1. Out of 1, 2, 3, which one gives 51, 47, 37 for Cα extents along the principal axes in Å as computed from the coordinates?
2. 0.05 is what came out when FRET efficiency 1/(1 + (r/R0)^6) of positions 101 and 173 (r between Cβ atoms, R0 = 25 Å, to 0.05) was calculated for one structure; which of 1, 2, 3 is it?
3. Who wins on distance in nm of label points 7 Å out along Cα→Cβ at positions 37 and 69 among 1, 2, 3, i.e. which is largest?
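All of the numbers you see were taken from the coordinates with simple rules; none came from a lab. Remember, predicted model here, so these are calculated numbers, not experimental data. Cβ atoms are built from the backbone, for glycine too; each structure is taken alone.
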Structure 1
Amino acid sequence: MRDPSDGPGKGRKAERSVLPLIHDRTFEPRYGEAVRLSPLVARLTAPNASPFTFYGTNTYLIGEGDLAVIDPGPADEAHVRAILAAAEGRRISHIVVTHTHRDHSPGARLLKAHVDAPIVGADAHRPARPLNIGEINPLDAGGDCEHVADRVLSHGEALEGDGWTLEAVETPGHTANHLAFALGGEGTLFSGDHVMAWSTSIVAPPDGSMADYMASLETLMARAEARYYPGHGGTVEEAQGYVAALKAHRLAREAAVLERIKAGDGTIPAMVRIIYRDVDPVLHGPAALSVLAHVEDLVARGAVLCEGPPSLTAHYELA
C-alpha cells in the first residue's frame, strides 16, 4: 500500500552521496496472465487497482516443480482461479503471506480451499502499539483480522521446496507483522509493501511504526539482494541504492516536520497544509497519519514534546 504523501532530524543522519528517490511507474499488469520474471519466479497481478494499490496486488509463483505462492491477494475467486491456472497442474506446496492487509492475505484462505498447502509467514494482524484511551483505529477496515497462519515464520527461518528456498526477513513498519522473503540462489527479495518501485509505503499509526520502518530499511541495507519483487508495481532494480534513497526521503520528511514545529505549526493539520501543499487535499487525511508516524518517533526519541500521547489533535513543540 502506497503513501499518498509521495511527492535529517535530531538523532539521525542522512547518508552521504545518496541518489535521489525516483519512482518507476511504468508497469503493465497483464491481468490473468502469469508473467515470467526469472526461471523460478512468475508474477500474476490481481485486478484490484486503486490509488493505494497501483494496478493491483502482485502474487508470485515460485518454483519449477512444486510451487510456493506469495500473497494470493484479496478475497477474489477469479484471481484465485487465475493462480490455479498459472500453476498448470503443478502442486502448490506453500501459501506464503507477507502481511495481513486485505489486499494481500484473504486470498490465502480461498486458495487453501482448493489445494492441500499450509498458510505460512506473517502471524495474526495486530497494531504496532496499543490504542490510546478513546483512540479509534482509522485503519481497521484495511486489516485482515481473520488471518490465521498454519506456521508463523520468524526472522531467518527458511522454507524449502522443490528447487527453491525462501528465507523470512522481518521488516515491520508498514505493519507490525510484515515479512520479506529472500529467494536463495537468485539474489532477489520479495519485499511486500515495505519497498515498492512505484511509490513509498504508507506508515500509519497505530498499525504502522516509523521507528520500525526505518530499522527495517537498515535491515535490508545490510543484505546483499540487488533486485526486489514488490507487492505492487514493477521490479525494483539496483535495490540497495533505492533503499538508501527511501531512507533519505524519510529523513527529509522528518526534517520538514521538525522545521514546521520550530516555525510554530504545532498541530498535525497545520504541518500537513504546508508540507503537503502540492498534494491533492483529498489525500491530506492519509498524509496526516504519515506525519503522526514521524511525530510518534520524534517524541519517543526526545526530540519533540507533547502533553499526553501523540495524536492527530495534540499540540507539539521542540524539546
Structure 2
Amino acid sequence: MGTNTKIEWTGATWNPLVGCSVVAAGCRNCYAMRMASRVEAMGTAPHYAGTTTRVNGKAVWTGKVNGAPEKIVLQPLRWKRPRRIFVNSMSDLFHESVPDEAIDRIFAVMALCPQHTFQVLTKRPDRMRAYLSTPTRHDIIAARWNYHPSRPKGGDSRTAGLWPFPNVWLGTSVSTQADADANIPHLLATPAAVRFLSCEPLLGPVDLRGIWTHCPTHDFASGFCVGPCPDRRRIDWVICGGESGPKRRPIDLQWARSLRAQCAAAGVPFFFKQVDKVHPIPPDLMVREWPSSDKRTDKGEDQ
C-alpha cells in the first residue's frame, strides 16, 4: 500500500508499518482493516500476515503490527518531486506495540526528505506527546540518519538539523466530543510545526472552542494568557468528513457546519472531505482549505 491515493487531503501514502487495534468509536468500521484483510488473503504482501482476523464475518485488527520491507521504509527518499505523504494509513505510528527504535527510524527518513510534507495521524496522542517531548529525542533520531547501508544516496540533512521537523505535521483523530477532550490537550502539548485534527468519521457534535489553543508558559490553574502571545499553541488545520463503506454511520451535516463555523471564527483552515462517498457535498460545505505553511504540489510520479 503506497504512492497514489484517493484520500483528498494528501498526495501519497507511505506504510513502513502495517496493523493496528481498535481503540475508539471511530475505529469500528475502519477502511484499513478491510483493506489489510484483503491484502493478507491475497498473500501478495507477506508483512501483512497476522494483522487481521475474522469475527462474525467481519475483518478485525488483531493488534499485531509488522514492519514493512526495507524498500518500503526508504521509499520517500526515492521520491524527488514534492508531495504530501500520509504516514501509516494502514497502521498507527504510535501504537503501543511499536518500539521507539522503529519510530526513530521512520522520523529519520522524514527528516532526510525536506521536499515532502509528512502527515502523521494518530489515535494515541498521549504516546506521541511522550515520545516527542523526550529531551534527547532529536539526538536519538539523528543517530538513525544513516542507520542502514542500503539507504539510497541523496538524503537531504537540511531538515534533520531543525526541531521540531518543519516538514512533519502531527494530527490526532476526533470523532466525538470525548475524543476532542481527551486527545487535543496531548496534541497541543506536543512539539510540532503544524498540528491538525481529523474529525472523520464525525459521529456527533464537537465543540472545539476553549480546547484548541494552549499556552504552556502562561496557562495554569488560576488563569490563562490573553491577547497575542508567542508561546501560544493552536490547532492549525481541521479535516472533517462522514463515514463511508459498509454499515456506515450517517453524519448530521449540522455537525460539520458547526465545525466549519468554529474554524472560520478562529481563522483555522477547514477541509471537508466527504459526506459518505455516496451523497454529494453540499455547496456550503465544499470548503477545502490548507494550512498557510503548505507549499506542496503533489504533482508527478517518480517511482
Structure 3
Amino acid sequence: MKFRIIVFVIFFLSCSESKLLVEHQIWKEKRMNALFADDGYLNLAGLYSIDSGYYTMGSDETSDLKLPDIFPKNFAKIYVTDSIISFDYYDEVIYKDSIKTKKATIKIHNKAEYFSWKSFIWFVHMGSGVKAIRLRDLDHPMLSDQLIINYFPYSKKMIIEGKFKKYKEDKTRKSFNIQGGMFEEKIPGIITFSIKGHQYSLEPTLSGSGKFFVVFADKTSGNETYGGGRFLYINPPDENQKVILDFNKSYNPPCGFSIFTTCPVATFQNTLPIKIKAGEKNYNGISFSSVYE
C-alpha cells in the first residue's frame, strides 16, 4: 500500500510539473508572437522626441526629425503645443487606414490617431516620461529573421508565494527611463517574499490590465540579463493578499531589442541583492533598430 501511495504521489507531482511546463511554453510562444505583432517592438523604425514648437520632418539631413532615406527629403512640417499637434504634409498620407489627407490636427493623448505612408505608420507616443513620434515599418527587413531568446532553465522553485500589503495612500515614486528622463509613478503597496530563508520586497505599479507590474534588477543584471532590469507581471492578490511571483516569466524590456524605445529602468527599491536565475537572459543578437540607426 505504501509503495502505491508513493507511486501515486510521484505520478501526481510529475503531471503537475508537466502542466506547468506546458503553460510556460505557451507563455513563451505568446511572448514571441507579441514581439512580432504589428504593435510589437521589433518593427520600430524611429523615435523622435518632441516638445512645444515647430519641426521639419523628412529624409533630408537638415530635418529636425530625420526619417529613413525612403521618405521624401521634405515630408512634413509639424507644430506642437501642450496637447495638440498639427501636421502639414507635402505628400498625401493615410489617416486611420482610409482617409487621404495632407493636413491634420490631432490630440496628443489620443492613442487612436495615427498616419501611414507605404509600409510605415507613425503616431504620438506618451510613456515613461517621454513625448515623441514613434515610427513603425510593418515591412521591417528584419521581421523575417529568426529571433533567438535564451532562457535560464525552468525551475518550479522560482515560482514564489508573496504577500501584498497595500499602502494607506498610493505612494508617488520618481523613476527614470532608459534615455535618462524622469517621470512619476503611483505605487499601491509592497510585495514581500522569501527565497532560501531570506526576505525581499518589490514595489509594483498597477497596469491597465489590473495586474501588478514590476521592473526589477538583480545580481545577474548587466551580465547574464539586461542591465536595466527585467519586466514581470503579477496577478492581483487573492482575498488573503497572497500573490504568486513566477520569475520564470521575467522578460527583457523592449530596449533590449531596439533603441527606439522608452523603457523604465529598475529603481533602487526594486533592485534585489541576489541572483534571479530564471526567465529570459540578455539578448545578444543584432539590434532590430540597427537597420534605421
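1. 2
2. 3
3. 3
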